[in-house]
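The structures come next, written out as structure tokens.
Please treat every number below as a calculation from the coordinates, not as lab data. Quick caveat: nothing in here was measured; it's all calculated off a predicted structure. Cβ atoms are built from the backbone, for glycine too; each structure is taken alone.
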Structure I
Amino acid sequence: MAKWPWLNELTEYLLTVSTFGGAPWVLRQAGHVNVDILLRVVPAFIATFLLRASYALGLAISVIVTWLAISAARDSFSSGSIVFKNLVFPEWWMMVPVIWCFALCSVEFLVRLAWGEVQ
């Protein structure tokens, strides 16, 4: 029998938190995978348009996911749902990293749209 039965579960939750916590930073540092073959072969004005379009799409998706995560957290909070495994805690806590991640990504995409890619 495991000495710390909650450790595996905690590791799973921390993996989720670290993934969602690190994503905005990676976006800010432009450390994400970027396939720029198309941007290299088209004229500069088209490349600029494509980049701005990708920022607008990223902003739209990030705002939608932020809104959905807030809605899910609000519903979970109002219903009093809890996660009941080895660790017991309110279910809405699991939505906080998602909200944080996509809200920060929204801000980053908005900054890129307004001022271009800031490095």
Structure II
Amino acid sequence: MSDIEKVVSHTRRLERLLREQYYAKGQGLLELTESCVSRLPHDVVQKIHYISNIRQQLLEDDDYQLEDRDAFIRACLECEKELTPRSGRFIWGVAIFLMVLMTAGALLFYTIHWDEVTKFL
């Protein structure tokens, strides 16, 4: 995958997250960020500006080379992680904890009362 394809695919994912999760309005990454800047963490805003700057340079300047590809991808992945809602992970954690707790309770109940339960089987 070329540098341009990587940059465009990562920035489009960030734009989608800003539109869907933060109800951002606008066309480009900077417009979307500015429309919801008050709801975003400060370090994410700085990283988005860095990502947008690299995108603009890569798309507009024919001679521009992406020097540190790993740093760019790392910044994109960190932004994606920060912009992705965390409630899903919390809800799944609570659901799994409750399921394990109820299973352990049932096992304890049947272990204690097995003699009475076997009469009905």
Structure III
Amino acid sequence: MLGGQLFDLELVNDPDSRRQGLMGRETLAADSGMLFDFPEGTRPAIWMRNMLISLDLLYVDAEGVVRQLFIEVPPCLKMPCPVYQAQQPLRFVLELPAGSISRLGIGVGDRLALDPLLQQAPPAY
């Protein structure tokens, strides 16, 4: 749960799934997203290469606290593409449809309720 809304999140926690991400998808429902689970000590970096939709990016620590935001990040269909990197080691990046952060009033310091999702998944490697 985030900003009072439940999201249907797809969890990716292996290198190949993280590399693919949402690349090539034409739509993302307003209540859907992708949660990237990174190994401990990682400074996650996301780029929008071969993306077809804009996204909001939430960088989240192991306790579920939002530490950094990138709002309405546009797709990148032509190189070079900018990289959106965390300022510190963090565990998660949550990709949501562009406009979600503003619509829900999400800010740095907010907490995500990730426990139910993570209890079902093996740890990242």
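See the values below:
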| quantity | calculated |
| --- | --- |
| Parent structure of the calculated result 32, given that relative contact order in percent (Cα under 8 Å, 6 or more apart) is the read-out and I, II, III the choices | III |
| When FRET efficiency 1/(1 + (r/R0)^6) of positions 17 and 57 (r between Cβ atoms, R0 = 25 Å, to 0.05) is computed for each of I, II, III, the largest belongs to | III |
